[in-house]
1. Given -8500 as the derived value for helix-only ellipticity at 222 nm (-39500 (n - 2.57) for each DSSP H run of 4 or more, over all residues; to 500), which of the supplied structures I, II does it correspond to?
2. For the read-out percent of Cα pairs over 19 Å apart, a value of 34 was computed from one structure; give its label from I, II.
3. If you rank structures I, II by distance in nm of label points 7 Å out along Cα→Cβ at positions 20 and 36, which sits at the top with the largest value?
4. For structures I, II, which has the highest computed value of distance in nm of label points 7 Å out along Cα→Cβ at positions 52 and 84?
Structure I
């Protein structure tokens, strides 16, 4: 499996006020004992123009630019923190 994240990677799940979405998704996969590879894509959602041309692969997989995105071994793409957390809780 591949977990696509922003440059913050898998950090930030433990931030006290606002938890970072990519970190929360990674934490859910870790807690579920799922093995995955992290692939970082450029840009940040809240930084204007930082994602231009840096998330083509994400757009091809999901039709949008936001991460996290989890790509399962069968090629299925799961977009968004909540969907990844739900998938991890249910397992394979």
Structure II
């Protein structure tokens, strides 16, 4: 877990099961951190990972090849897609 410096400009209040708190307090102690710093670091690291996983496209080799093939030779737009484009262009004018 990386240690992150932070300004105390915002807060989040947490209510939890006492057993959860016990485990979190113990883990913070083992990492020689305050509970506050421990939770902030853990939540921040996890949040960055979640964002990374949602912002990057992960494809197998087969999926990658199909994706590239479709970019190189896209299918003809459907009638529904053409109607959507006409509507979009009309709204932009």
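1. I
2. Structure of origin is I.
3. Result for distance in nm of label points 7 Å out along Cα→Cβ at positions 20 and 36 over I, II: largest is II.
4. Largest value of distance in nm of label points 7 Å out along Cα→Cβ at positions 52 and 84: II.
Each reported figure results from applying straightforward, stated rules to the coordinates on display, with no laboratory input. No experiment lies behind these values; they were computed from the predicted model shown. Cβ atoms are built from the backbone, for glycine too; each structure is taken alone.
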